[in-house]
Structure I
């Protein structure tokens with residue numbers, strides 16, 4: 001009897017070893033080959049489309065993305081639709097059986113596909129009750145009315161608009177032009193989807209890439225917010241006087257720095273205060289301030305505002321992004337102090353947002369929000385919560401603070417400077433009756449033979465004792481429809497004003 005039991009045990013052990021070897025072969029040795037088999041990939045895609053993917057909603061609960069039953073005759077059970085098309089394309093991204101996923105479709109995929117741990121209880125209930133599996137619903141902070149205003153104000157101009165709530169970091173609007181229609185990459189025949197992809201990829205304007213958060217540009221004079229902050233943080237008040245020549249002779253070089261259009265600031269007087277230099281956006285003044293501050297202090301202020309330290313020209317990547325975001329996001333870049341050791345003139349250019357200083361509208365909106373928020377910079381938040389198919393909230397994304405780049409006193413002083421930019425300076429086109437607006441203009445060179453990029457950033461309401469509820473950053477590329485005559489005050493400020501009016 002014992003011999004029979006031993007033989008039975010050996011038999012079971014052998015069977016176990018065979019099963020184990022087979023499983024190991026399938027999961028390890030042959031895994032790549034099986035995964036890459038065209039027939040298996042097609043089966044995986046079909047299986048994925050058997051589940052009704054969760055919806056993506058705007059802050060007002062309107063639908064930005066949804067899965068509906070596919071037309072009769074389709075090999076797929078569901079297809080993905082984007083009711084608002086281009087308007088939210090860069091935020092939602094696309095869900096394509098050919099080109100995978102981007103945007104929130106990728107970032108929130110475990111929730112939308114129903115595989116996240118938070119949805120386990122709902123999945124079990126569906127199984128026990130015999131209901132089909134449904135993905136979770138992702139609720140964003142985006143406000144359709146503001147998104148529509150951003151699109152309308154940009155019109156046919158290439159550029160981007162970002163609006164956030166400085167109190168929470170909620171992204172209220174994030175629009176980039178040109179954009180793309182995610183429906184064309186998510187539905188239709190294989191040939192139609194591939195043709196749409198080829199068209200977008202061949203477009204030199206790069207419509208698949210958001211200019212609001214995925215590309216970097218010289219910020220021009222909007223960077224004077226950082227330079228002025230550094231001066232204030234180091235004890236130099238807004239009334240401190242600086243020499244006021246027509247051009248600033250830069251050390252160790254024959255180059256010089258001049259004001260926009262070669263003009264003199266402060267009526268041509270011998271000196272100018274930092275306050276007046278900020279209001280009139282004087283390059284000579286802020287080049288002087290940057291040189292006096294030195295590389296260490298100016299760089300430290302930029303890094304405190306979330307700029308990523310780089311060592312150009314060999315390394316301009318950002319290995320450890322200082323600003324987290326649910327979507328792929330390029331934080332601004334500022335050179336390490338040692339970059340300026342043999343490039344002293346570059347420090348003056350950097351102080352006015354040129355040389356190797358780059359950023360984008362989302363980052364600039366966060367910097368502006370820090371001033372509006374009394375010196376505290378919020379983290380950008382695009383998703384507020386996730387709900388299960390029964391409508392229960394299974395995860396909330398709380399507002400977060402990135403840090404405090406400046407003191408409360410500096411933020412108050414910066415608010416005063418930015419208020420004067422709009423009330424009597426270069427940003428007067430952003431004035432709104434009955435609403436105090438604080439802002440800063442910027443006009444940045446854009447490559448040889450190209451018209452400048454025009455910037456404007458602002459927040460409101462910004463009057464004494466008021467709590468700002470919106471911060472906006474706008475960039476219009478290549479001079480918009482004004483070409484070489486474009487300035488941030490003329491072409492970008494009116495766009496920001498429209499967003500603020502719509503919000504308040």
Structure II
């Protein structure tokens with residue numbers, strides 16, 4: 001009998017100890033997880049008692065909080081929602097937050113010190129807790145120009161200030177309305193979410209920073225940069241071939257139009273960029289070798305995730321061995337496994353304009369507390385990390401590339417990007433995609449005030465970057481220039 005009681009006592013002690021351990025784990029280790037659980041109604045009510053700060057573009061609040069009569073005291077409201085959806089994101093008590101509503105959430109509800117002061121004010125009857133205002137670098141007129149240029153077609157536009165990395169336009173099409181997702185009607189939120197997630201055009205996807213595409217001939221800027229860094233010059237001559245006979249394969253490289261790229265037996269690297277000559281850049285990439293191209297691509301930001309206020313993905317250039325010559329030839333003209341975001345290609349241009357230095361992209365200009373005092377300033381500067389310095393190319397190489405890009409717009413494939421009285425440089429791209437029509441690009445700059453990238457996937461049977469994307473870039477650059485004059 002005594003032995004049985006002892007066994008029961010030991011078992012009870014073990015169970016009691018396990019309970020204590022579990023309680024400690026719950027309270028100490030999982031407290032944050034439990035408190036932040038969306039099913040915690042008390043937390044939701046407390047959180048929605050805060051008047052989240054506005055998100056401001058130009059002079060207008062594109063996201064703001066309005067007071068309601070239900071238990072969730074404040075409702076998030078978005079103006080011109082389709083224009084700004086992939087920038088502001090949504091604030092939903094059912095599906096969570098996205099874009100700036102997520103990445104700048106702490107600022108939008110206020111800092112801990114401000115919490116204390118504002119909560120004391122609320123306790124003594126001075127009104128609800130108010131968050132901070134987040135002001136953006138985006139130029140609304142450039143954002144609208146991007147929307148109007150894409151005109152409902154699938155695609156994306158990114159424009160940057162090449163000196164500072166400030167985002168001047170960030171637009172993805174198709175877009176969506178974040179207002180229904182931010183309502184206080186859980187059933188309506190789920191219905192809208194279901195419709196958006198089942199939409200074949202995927203309007204929730206931010207194609208400006210979260211989708212990658214074959215960059216086509218816009219990648220020739222990277223190859224040209226690698227060549228110049230290795231000591232070649234814009235007037236270095238190459239054989240003017242109609243076909244580049246790629247070693248070890250019958251899948252040779254041809255030009256967009258049948259035949260050689262220009263008249264005569266030779267063509268310079270500058271002219272090859274101007275008319276976008278595939279055979280020259282395939283040969284150039286093979287001659288330079290996979291390691292040189294890979295290193296140059298990574299110095300521009302490929303295979304790395306750009307630091308940004310928005311969630312973005314990395315662009316990709318494959319690591320190839322010396323015997324993968326066909327793969328290297330195709331990759332050197334921006335096809336096969338090369339993939340890039342619109343943001344990445346805008347950064348390549350920005351670095352060229354910025355004397356070879358890769359700027360740090362950012363879309364938040366500053367943060368103001370409820371009294372109007374600046375509490376946070378832009379996360380600008382240069383993008384340097386690990387073994388990669390901010391210098392993507394030397395200042396001399398950047399200058400040569402800039403001149404070559406000016407020729408592309410003055411007399412080459414990018415003529416439709418010309419702006420009277422303004423120095424405009426660029427590069428077109430038309431990438432072949434299996435079972436789809438081409439993905440077309442234009443990347444370029446206007447003076448040292450704006451660098452832009454435009455991409456339209458599956459753009460149409462005979463679409464080219466020069467015909468389709470360049471005019472969109474032109475209108476966006478004009479909007480930026482008009483705003484700065």
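Nothing in this text is a laboratory measurement; each read-out follows from the coordinates by a stated rule. This structure is a prediction, so every number in the text was calculated from the model and none was measured. Cβ atoms are built from the backbone, for glycine too; each structure is taken alone.
If distance in nm of label points 7 Å out along Cα→Cβ at positions 388 and 468 is computed to be 4.1, which of I, II is the source? Mind showing how you got there, number by number?
Values: I: 4.1; II: 2.9.
Traced to structure I.
Assign the value 109, 50, 45, calculated as Cα extents along the principal axes in Å, to the correct structure from I, II. Can you show the working numbers first?
Details: I: 109, 50, 45; II: 101, 68, 40.
The read-out was computed on structure I.
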